[in-house]
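Once you scroll down, you'll see the structures, which are given as structure tokens.
Nothing in this text is a laboratory measurement; each read-out follows from the coordinates by a stated rule. Since this is a predicted model, take the numbers as computed values, not measurements. Cβ atoms are built from the backbone, for glycine too; each structure is taken alone.
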Structure 1
Amino acid sequence: MTTVVLVHGAWHGAWSFDRVVPLVREAGIDVVTVDLPGHGEDEGPFTDLHGDADRVIRVLDAIDDDVVLLGHSYGGAVITDAGVHPRVRHLVYLCAFPLAEGETCQSAATDEAVAVNIAHDGRPNVAESIVFADDGTSTVTPAGVVACLYQDCDDETRAWAVAHVGPQPMAALGQSPRAVAWRTTPSTYVVCTEDMMVHPELQHLLAARCTNWVDWPTSHSPFASRPDLVADLLVDLAG
């Protein structure tokens, strides 16, 4: 048997997969969603990239099956670190960061983009959507949630997302993984071609690190706008 484990991205929680979980379970596959420390229903405190990966490792320790491990966005850095766990047989990077040795989410997003001269013409200014706090966390403005994360969703879904999105410790985005799971474990990268948060051209660069990749015509949040695509991929890999 195979269990699917889902790891959310920055500013999110396990709640982000609410539409995916029932579809996977309907196919007879067990699903576990993870709230990283301080996110979703977890009361904290926040940790860093390594603490987040340790949370995932503890979840994997409690599973007796093989695992398909998915990370969304920043969650890709988390599964890169935690995914060397012996239970993991496939990694899924959902518009995510399969970091290399010594690399961080921040450096990957800037250095790679500069290297290929990625243009941002006509796209929302992500920097204007992120508000930094004195405690080292950041949040996304309601307008930014809509424009950068959920632009292909209906109004009800956007309101749901705005109500749930929370703070993210920025230190985690500036850390490198202790291990690089995609170098030894098969992986699939999902490029979201309408993504307004992580540029699709950057995603294609990162996808080249993985065993294979697919393109989906979605925003940064296909778990909300196209949960069927996410579920079908997971069911196929788990099968």
Structure 2
Amino acid sequence: MPEGKAVKTMFAGIAAKYDSANHLLSGCFDFYWRYRLSQKVKAARPESVIDLATGSGDVAFKLRDQLPNSCTIKGMDFCLPMLEEARRKSQVQEKYAALDFELGDCMDLPLEDNCCDAVTLSFGLRNFENRRQGLQEILRILKPKGTLFVLEFTQPLWVLRPFYYAYLNYCLPWVARFATGDKAAYDYLAGSIAEFPKRSELAQELKTAGFSTVTHQGMTGSVVALHCASKASAK
């Protein structure tokens, strides 16, 4: 698993161009993936949501679009330059101005036990220095019957794999160098996707960490998966 300090430094270096690179490299499918995530969260009717590894805030903004104003939404990230991008963007439109973006490391969150109904985590789980520790920390802050929504890259359908991995290993880093000036950051991205567990394996990791019910659904040829993991009710 990656070293947290190195990941933080890497994201700090690409913060200013992170959004445009994401849109370009995903073929703008990132908009669709965030929409699908927000719809799942909306169906759960949470009163409070923590968006972890919020980065430049796009998931938090989409949640604000979809959820009632009575639902509180807080974005957290351990990379200050990314948070500064999120805060800057939140001031552009009045409806986002009240969104709260705070520093927080998923390995040791500055939050009380049982403090939120839902946690969202988009394309951040691969970057955890210790996945089990991070997942247990998320479990701690969720209220009983609360839900973790994980949007993450996964292993695509077998028919797509030769083309997908050719894109990841040979095309993506060079396109990313053009878009951000930092090829190394996206060399890391390609490697982290290839090494990440399959959907069934991640589901088992979630259960091992203490989540009671886990479901998962592939999207876009299973290039991306949405995992929903619930915390058991209080005894």
When distance in nm of label points 7 Å out along Cα→Cβ at positions 175 and 207 is calculated for structures 1, 2, the one with the largest value is 2
Computed -0.75, -0.92, -1.01 for log10 I(q)/I(0) by the Debye sum over Cα atoms at q = 0.19, 0.21, 0.22 Å⁻¹, for residues 47-126 alone - originating structure among 1, 2:
2
If you work out relative contact order in percent (Cα under 8 Å, 6 or more apart) for 1, 2, which one comes out largest?
1
Could you figure out which one of 1, 2 the value 1.4 for distance in nm of label points 7 Å out along Cα→Cβ at positions 55 and 71 was computed from?
1
Taking helix-only ellipticity at 222 nm (-39500 (n - 2.57) for each DSSP H run of 4 or more, over all residues; to 500) from the coordinates of each of 1, 2, which one would give -13500?
2
